[in-house]
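In structure tokens below, several structures.
Bear in mind these aren't lab numbers, they're just calculated from the coordinates by the rules spelled out. Given the structure is predicted, the values throughout are model-derived calculations rather than measurements. Cβ atoms are built from the backbone, for glycine too; each structure is taken alone.
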Structure P
Amino acid sequence: MNFKCELVRSACDAAYGYSDKIVQAAGNLITVDHTIQIANTEGLFTSDRHVRSRMAVNAIASNGTETQSGSCSPGRGMGLEVFEMFTPDYIGNEAARQAIVNLGASYCPAGQMPVAIESGFGGVIFHEACGHSLEATSVGTGCSQMCGKLGQKIANEKVTAIDDGTIAGAWGSVNIDDEGNPTQRNVLIENGILKSYMIDRLGSRRMGMPMTGNSRRESYRYEPTSRMTNTFIDNGPDKNEDIIASMEYGLYARSMGGGSVNPLTGAFNFSVNEGYIVRNGKICEAVRGAALIGTGSEILQDIDMVGQNLATGQGMCGSSSGSVPTDVGQPLIRVSKITVGGR
């Protein structure tokens, strides 16, 4: 226990040491090691072990008249060997760096413009605005914008999106879902064409389609339903440097925050934790207070460049079956036009 406390202390000390403008740093470390057992009336009796670790640091910077925050919260499906991949110092420094950037940033201008969204947690937009609309929870009851669209072109041909619960060491991976079915790699969208939904047992009966290993729940207190695991837009054909160079004027969203979405319409609103104005193909001054506003169906069509630096970000996804760990991800992408909320 003391060792875990020292890891958190080290991360917070790194944040304080990054700049004398960091006035507060708070951190936590979550470690999970539990075994689930699944039994049903069809004679299935099986079990699985889930091991996860995640550290989060939030830093606050002040210049004496105002404050701004920054955060960093990586995790993986493994024990404390996770810190061989990223150190506590890195997490603390990254949280502090973002806080300092936002402290010196001006407010983002509002309007419709092209936006480049960075890899990693940038994938939260696909997860929320499109992923939930591909779950049998909404598709099977006719409450999704994606109902009846299998085989149809719903995205730019550069977009291939995957949900894969089998990735070793990933935050959202499990060997079996919470109804005892093996997880699998599900290609949801391939070159813009809708190929599959994410389907649990009840959704399978409703839709007349096979289960895909996506049934999940927080604990036995919840009824299992279709949920995402590790969901991401795959690498595309474009070079990352070409994506920024292609923008005469727009927004570069280096880090995304939280938001909200309506699965029936796909309408979403997401905050940008760290953003920069792009002018003449160059990343320029930092801006804050930006939000991305649109619908899932529109953004899929408007993604016109997909880069090659696929990375993932970790989160907890809440739905009718409770809160479950999920990975989101993508490479750097460009949305040709999207409404940016600002000042």
Structure Q
Amino acid sequence: MEKAKLYLLGLVMLAFNISNAQNQSVLVEHFTNTLCSICASRNPGFYQNLQSQQDVLHIAYHPSSPYAACVLNKHNKTENDDRTNFYGIYGGTPRLVINGVVQSSSANYASAAIFNPFKNITADVLIKANQVIVGDSIKSFVTIKRLTNQVLSNIKLQVLYVEDTLFYSAPNGESKHFDVFRKSASGWQGLTVNIPAQINDSVVVQTTTPINTAWNKDRIYTLAFLQNTADKTILNVAKSTSNKTLNTGIKSIHDLGIKVYPIPANNYLTIEQSSNVNTQISLTNILGEVVLNKQINYSENLDLSGLSKGIYFLSLENSNGKAIQKIIIQ
């Protein structure tokens, strides 16, 4: 009987470990230049290779060497060059760095085998990114969740803004430029984060960055990754998958005749309406997932006790218009 109990306990623990295990995503950092003819000849094969890869995220930097006239470098010379110098590869393009490991300039960038050493590696942390555009700024929310008991040190968080496709007829003949680095919200020193000590605990990091008029804001996404600054290895990486805009036609909750309190909230959130009107409400977490959706009439107390602590967005819509209120659950 005792052996049976131990066996059952073992199965439960195994099932937990399997459900908690996750392979980390791969980050390929691509150093290229719009005046580089070698880049123009090698990039198409690399991009075709990239399209066939799953769980591989890409970002393209444009260093000033060997061609300082590159317009994509001039847009943000300091940060493009700083990242290149971080890996000690300033001076030549194209170059690839995969999960923090510099690839030889003579490697076959069109070969899928170049990614093989970095696949099927169990992740110690899960990272997710989301963003919203509010007026002329981008607010990014990065969730970091511990998955293992691995000791983690020298870890910094990078939060970058990337333009998924930039249409520009470059001197080297390239007309489309993919996943172009625009700006860092964290600086190349990165952000210090306190990764939770307990498995399955998480922390949320928020950044805000003004939108540059040169960007196509409909194509900007947030790329976030954790990196060991000592050996330069990447722990995990994620990109935002939605680009919500909270500025067009959005009113204040007071214009809707509504009060929302307390903020921050604990187990309950009160929505108080000044008149008897049908109001559709929905509560969305920072990953864009709707966790509550219902219609109310007058005033109501929402039960939040089953929700995780963190940042949420409460959307309210009635005959007076629509409003969005940021909610923090403690």
Structure R
Amino acid sequence: MKKEDLRIVYMGTPEFAVESLRCLVEGGYKVVGVVTMPDKPVGRGHKIQYSPVKQYALAQGLPLLQPEKLKDEAFLEALRAWKADLQIVVAFRMLPEVVWNMPRLGTFNLHASLLPQYRGAAPINWAVINGETETGVTTFFLKHEIDTGEVIRQVRVPIADTDNVGTVHDRLMALGGKLVVETVDDILNGTVRGIPQEEMKVEGGLRPAPKIFKDTCRIDWSHSVKSIYDFVRGLSPYPAAWTELVQPDGQKLQMKVFETGKMPGAADGCAPGTLRTDGKTYLRVAAADGWVDIRALQLPGKRRLAIDEWLRGFHLTEDFAVI
């Protein structure tokens, strides 16, 4: 079968999923339909916002489905009508068997980790948070248990100590687009030799990648300097690590932290959360084994600022603390 004849249905929602779809469309593959999440209101004005995948699909004139429930019979009927040979899932949602088992060639997923490590909703964040020096992207066939199907292809990529989740995301997004195309070609050529994940070597044991909530993002200043540094970059620029700035009168101000520096060594006997600042150029917070140098932050309703710019507009003294 030629790639122009292979009928593909693509499922995805966020920006990460757009690149793979673009690679398929621009590569001349036959995408007969796209499935994405329903539109949702955003912000104070509850303005309806289309997902990045929907925006791209509309711009390309691709047929679109946005089901509320994936077992809804009307959706299943519309999905069957596309007569897909193959389904591709990138950053979408867990599919019921009636959906992933529909195409004759099956359904494969692009996952932003080196499976079987980091199964779950936030693999890029957790890899950086945990201080990993390597990650990657994996394509695998879907089966009953989430992120456990046979691996088709993997690409590895280093994580630099200066990377944050944004830079790693963009690197994996570009690699993922190429990997999806290569995986489709493998399926077309009949050269797929799926590897069961239980047969794959895993160093250091399996690590989960659960969904991240606001409480997940709170900085614990009793941890080590390195773990806080990795935690901040693993959540930057989104959803962002945060802490509370405690003013001398006891009032608390929530503060997002986007960038830090490491200053390991003695913290001069200071309790975690103690501040050191000259009020002009630097802000340091005591951790378990040294100081964390805060370099970029944001207060509620304000824009992100470098620390020297923020200090010029905020009267900060060492009478403040963070918790």
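When percent of Cα pairs over 19 Å apart, for residues 167-254 alone is computed across structures P, Q, R, the figure 59 traces back to Q. Given that semi-axes √(5λ) of the Cα gyration tensor in Å, derived from a single structure, equals 33, 27, 15, which label among P, Q, R identifies that structure? Here the read-out was taken from P. Here the criterion is distance in nm of label points 7 Å out along Cα→Cβ at positions 199 and 279, and among P, Q, R the highest value is seen for R.
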